[in-house]
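Peer 1: Below you'll find a set of structures to go through.
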Structure I
Amino acid sequence: MNPAISIVTPSFNQARYIGQCIRSVLEQDYPDVEHVIFDGGSTDGTLDVLRRYESRGVRWTSEKDKGQSDAINKGFRAARGDLIGWINSDDWYARGAFRVVADYFRDHPEADFVYGNNLFTDGEGHVIRRVRTMPYRWSWLLYTGLLIPQPGIFMRRRVVEECGLLDPEMHSSMDYEWWLRIARKFEPRFIDRYLAYFRLHEESKTGGAQAREIWLRERGGTMRRCAELSGMRCKGRLGKWLAIAGKQTARLARALGNPLPRGLHCAPRVVVTINLIAPYRVPLFNALNDHHDIEPQVWALAATENRTWQVAGADMNFPHRVLRGATLKLAGQGLEKRRFVHFNTNLLKNLWRERPDVVVAAEFSPASVQAALYCALTGAALVSWSETTPQFEAHVGPAQRAIRRWLLRRAAACIATSSGSREKYRLYGVPDEKTFVSLQTADVDGIARRCEAVRAQRDTLRQCLGWSSDDVGVLYVGSFIERKGLDALLCAFAAAVKSAPALKLGLIGSGDQEAALKQLAQELGVADAVTWQPYRQQPELWDFYGAADVFVLPSRLDTFGVVVTEAMAAGLPVLCSKHAGAAQDLVADGRNGWVIDPAVPAQIADRLVALARDAQVRAAMGAESRSRVRAASPGNAAREFHGAIVHALASCGRR
C-alpha cells in the first residue's frame, strides 16, 4: 500500500513561480498526494494562480502570518499524509521523485527522515549547478554549517510530532536549526537521486547578496548555540577541522568509486533540440509532457528564421528555452531555394549541465553532431528525429550523406514524421524496429471545436473571401513559392471553373511568387474567382478552414504538409499532392479526398469538378477526414515519440 504524501508550501508574492511548483506536485506519478499551501496575503496575482488549481485538489489559505516559518508550521499542522515534504513556492520537484521516496521508505522501514540531491537553477529555471550531496553526520552539519537540501527532504509524521515545529523567531536559517534538532534524534538517510530543483534568484533568501549575508549571520549564531548545548568532546576549531576532514575524505572516496554518476534522475530526463518552436509543434510537446514517466524539455536553436509565426508562452505547457547562437542562411537544393543552419556555442555546455539521459536531435545539423558527442561522452542515448523524405535526400551531397550515416550509426532510435520519412531511414540502413512513426500533428480537437463554433458566422466569414452561400470554396494555406505548385493549381482551377462555375479559390499566405501568381490568374481569366489573403495567425486561420468546402495542397515538394492535418480536423475533403508526406498516411482516394499529381493539372481539375457538383460527397468525405485525422492526433503522435525514447533508454541501460 502506498503511504499518503503531504506537501507543504509557504508562499508570498510568488505568482511568477508558484504555478511550476504546483504542477510539479500534480504531475508526480503517484496515487495519493495532497498539496497544502499557506500564503501570507499575496498581492501580485498569486491568488489567481492558486484558484486555477483548486479543482485539481490543491488546498490553500491566504492570510497574514508571522513569516515563512509560521506559514510552514501551519502547513505541518494541516498535513494529513503519512509522509511529509516541504518545498518553497519558487522551487519544484523532479518527475518521479515521490515514487522514489515512497519506495525507499517501503524498503527501509527503520528510516524516518530522508533527503536527496538538488539541481540549482537560475531565475528562468535553467540548471546552473548540480549539487550531488552525500550521507551527512550530525557533526558535519554542526561544525561545517552544511545544509541538508531543503526541497528534497521527506519525513514520517512522527518526526514532526517528536521534534517539534520550526522556530518562528528565525527568518533565514530556520531549516538549518531544525535539521540539527532532528538529526540528534533521527538519523538522516540519503537517497542518491536528484529529487528537486532549487531556484536561485534575486528575490530568494539565498539568491540576493544582502539576503545571503543575513542568512550566513543567522546560521553562524545557530551553530554556536548548538555547539554549546551539545555534549560532544571535540568542540571549537578542532571539531570543525575534524568534521571537514571527514566530509572531504568521504567525498573523495565516492568520487573515486563513481567518478561519472549515471542514472541519478528520478525520471529519465529528455532534451529535444529543434530549429525553432513552430505553432504546429506545440500540441505534440504538450502531449509528450503528459507522459509523467519522463522529464522532457524542448530547446530551440533559434527564435525565428524567415517565419512570421507567433507562439504564445501560455500555450506551451512544457519546459522550453531558446539557445544562444547564430543562424547562417544558405542557398537551397533543388526546389528548396534556401536553408538555414544554426550554430549554438552553448549547446554542449548546457547539455553537460542538464545531463539528460536522452537527447532527441532534429534533422542532421551541427547541433545533432554536438548531441552525438555529448551522448558518446556520458553514455546517454541519442534519438534522431527527421521529417525529410527520399525526395529531399536526392539533393543531398556526399559530405551531408556521410554525416547522416555517422549520426544514424550512433542513434539508439529514430523518429519519422511520415511513412516517407521512415523510408528515408531505411535507405540509410536503419532497421524498422528502431524507427517510430510520429505523424506531423496539429491541435486536432481545438481546430474541430473552433470550426464548429464559427458555423453560425460561416456566411460572414465567406464574405471575407468573396464567396456567396452558393459558391464552393476551395482553400489553400501556405507560402507562395515555387515548390508549393500554385501555378499548377491556378491552371487546374481555370480549367475546372469552365465546367463548375460555382468554384471559388481562396489563397492564404505570402511569398516571393505572389506578384507572378496574380499575373497568371489574370492571364487565365480567373482573377475575379480568386481571393488573396495575407498570412494569418492561429486561431484566426481556423475560421477560414471553417468557411471552406474543400482544401487543396498542390506541392511539388513537401516534407509532410501539416495544413492537410489541420484541414482534415476542420472536416474538409482534401486534395493532397503525392509529393507531400501526408498523402500516404492520411489521404485515402475516394474516401476523404484524393492524392493528386501537380504535374497533371487536368487531374486536379477533374477532382475539383467532382467535388463541386456533389455536396453529399463533400459532406461524406469531410466526415471521413475527421475520423482519419485521429491517427495524427497529438496523443497518438506523442505515444510514438515516447516509444522511441523508451526504446533508446532500454538500449543504453537507463530505463
Structure II
Amino acid sequence: MPLFAATVFLSAFLLFQIQPMVAKMILPWFGGSSSVWSTCMVFFQLELLLGYLYVHWLHETLAPRRQTLVHVVLLLLSLATLPVVADPSWKDTAQANPTLNVLGVLAGAVGLPYLLLSTTGPLMQAWTARTFTGVMPYRLYALSNLASMLALLSYPVLVEPFLELRGQAWAWSAGYALFVLACAATAWRSWRAVSAERATAAPAAADAPRPTWRECLLWVGLAATASTLLLAMTRHLTQDVAPVPFLWVLPLSLYLLSFILCFDAPRYYVRPLFLAALPPAFFGLDWIMDEGLPVPAMVALISAALFVFCMVCHGELVRRKPHPRHLTLFYLMLSLGGALGGMFVGLLAPAIFSAYFELPLGLFLCALLVTAVLWRELRRHWRILLLLALAGYGWRLVDVSREFVDNYRVVVRNFYSQLRVSERDDGGPGLKRVMVHGRINHGQQYLAEEHRRTPTTYYCHESGVGRALFALPQERPLKLGMLGLGAGTLAAYGRSGDEMRIYEINEQVLELARSEFSYLADSAARIVPVLGDGRLMLEAEPAQNFDLLAVDAFSGDSIPTHLLTLEAMQIYFRHLRPDGILAVHITNRYLDLRPVVATAARHYGKTALLYALEPDDEDHFCFSTDWVLIMSPERAKALPLVMNDGQPLEPRTRFQPWTDAYTNLFSILK
C-alpha cells in the first residue's frame, strides 16, 4: 500500500504543479488575458476526461496483466516528450485564434505526460482493489486531491519566487521521470499479485449492480455544477484583480479541499450544516455581482461561497459512490461533468454570450440540483416551499443577468473581455458616451460639439499623461505610441503632422472606438492602429523613436503583469528617443503598482515621477488618476517648471523586481 499511495501522491502533485507553471509560460503570448487560465482549465479537464476514459477502457476490456503492460509502455514513450517547455514559435500566431492556440500549445508542451498523470488516481485505485482484498480504494482519491492542493499552494510560495520558468520545467521533468519509475514499480507489484486464474479477465462482482443512467446523469450534473462555478468565480477574480497564479490557485485549492474532505471521511460533509449555508452563499454571490468590494472582502466572500457549493456538490457525489467494481465508471462520469462545466465556461460561453451569464446559470444549476437531490426526502409541503424558493431565486438571477446588458447601446464579448457602451447624463456638460470593461470606465466622451474633442477621465489636460504631452517639443511633429486604445481619448492631443501609433490586442475595442466614439476620426494626427499584444508587436518592430509611449493596457481593473516586467521595460526604452518619456498608468483600486515601476526605473538608471490627480467634485472632465512618467535623469531636470510637482518614486526596500519569470501580487495589495 505505501508504494501505491506514494505513486498516487507524486502523480497528483505533478499534475497540479504543471498547471500554473505552463499557464504562466504562455500568458504573455495571449495578452495576459484572464481567459488564458479558463482555457487552460478546459484543456486540463479534457485531458483528465481522456485519461479516465482510457482507464475505464483498460479496466473493462483488458486482462489485469495486459493492463500493466500497455500502461508501462505508454509511460516509457512519454519520457521522449521531456522537458515540458512551451514552443515559443506559437507566440507569433497566438492571437489569430487564441482559444484554439492555447489548446494547441498546451497539447504540444504537456499533452502526453499530463494524460498519463491523469490516469494514475483511478488506475491505482483499481489495481489496489485487485491487489489488496478488502481494502476500500476511495481514500486514495482523497490522498491525490491532498497532493494536488499542496502542489497548487506551494507553487506561488515556494516555486515561483525561487526558480526561473526554465528551471521549473526541468525540475518538473525530473519529478515526472521519478513518477514513471514509481508507476512501473506498482505495475510490477500488481502483476505479481495476479494469480493465473485472475489474469485471464477482469474480476466481476455479482452483488454490485451497475449504476442506472439516472444515477450517472446525477454524477455528471453535480460534477459539472462545481466545475462551472469554479471557473466562473475564478474568472470574476482574475478579471477584476489580476490574472496571476495566486488567484488561479486559491479557488482551485478550495475545490480540491472539498474533494479531500468528502472522499477521505464523508463525516466531514455535515449535510444539514452545508445545506443551511447554501442560501447565504447564493445571496453573497448576488451581492458581489451587484456591488464592488475591496479585494480582501471580495476574495474572502467568493472563496467561502465556492467552498460551500463544492462541498455540497462533492458531498452528494460521495453519498452516491458505487461499489469499487464500478469505480472507473464513477470517475469517468465525474471527469465528464468537470469537462462539460469547463467547456461551457471556457469555450461555449464566450462564443454565445455577450455578457458573463455563466455565473448566474451555474448558481441556478446548483440550486436546481440540490432541489432534485432533496426531492424524495421531503414531504409535500416542503417540496412546494422548495419549488417556490427555486422559482424566486431564478427570477432574481434573471434580474441580475438583465442588469449586465440593459440600458447599454452595445454589449460585446470575446476571448479578451466583455465591453459595454452606454449613454449617460449625470449633471455634466451634456450627454456623454461611456465604454465599460467589467466595472471599470475605460473612456468616455461628451457628445456636444463644443466638448467632443476634449480629453476626459484618466487622460484629461491635468492628468500626468496630459501634462507630459504638453511638455513635449511643440515646434516639430511628434511621434506618439499607445499600448491600449480604450475609447481613443489620447487621440484628442494629436496635431497636424503628428503620428499616433496605437497598439490594441482586442479588435472589438478598435471597432467600438471607431463606431461609438469620434476621438480617432476627429484627431488631426495620423492614426496608425496595430492589432496585437503591444509588447509582442513592439518586440518585433524596429525602433520607433517615440517622443512619448503611454502604457494603459488594462483588463478590467488589472494591468497584464507581463507589461510591467524588466523585460517589457527594456523593450519600451528601445522604442523611445533618448529624451522620450514612458508614461505608465497605475490607477488601481486593488494594487499599488508604484514599487513595481520604481524598481524597474532604478534598474535601468531612469527617473520615475508620480503625478497623482485628485480633481474637484465640480470637474466633470477629470478622474482621480495616477500616472508615472519615466525618463532619463537629464530629461527630468529639463522638465518645465509647471511639471516640478511630480513625486520622485524610490524603490521599496528589498522589493524584488518583476520579471517574466517572477511576479508577486501579495507584496503590492492595497
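Readers should treat all values here as calculations from the given coordinates under stated rules, not as data from a laboratory. Treat the numbers as computed from the prediction; the structure is a model and nothing was measured. Cβ atoms are built from the backbone, for glycine too; each structure is taken alone.
Peer 1: Using relative contact order in percent (Cα under 8 Å, 6 or more apart) for the comparison, can you identify which of I, II gives the largest number?
Peer 2: Greatest value across I, II: structure II.
Peer 1: For which of the structures I, II does the calculation of volume of the Cα convex hull per residue in Å³ return 155?
Peer 2: It must be structure II, since only it matches.
Peer 1: Follow-up. When mean count of other Cβ atoms within 10 Å over residues 52-59 is calculated for each of the structures I, II, which structure yields the highest value?
Peer 2: II
Peer 1: May I pose another question? Computing helix-only ellipticity at 222 nm (-39500 (n - 2.57) for each DSSP H run of 4 or more, over all residues; to 500) gives -17500 for which of I, II?
Peer 2: II
Peer 1: Identify which of structures I, II gives the largest calculated value of distance in nm of label points 7 Å out along Cα→Cβ at positions 116 and 548.
Peer 2: Largest calculated value belongs to II.
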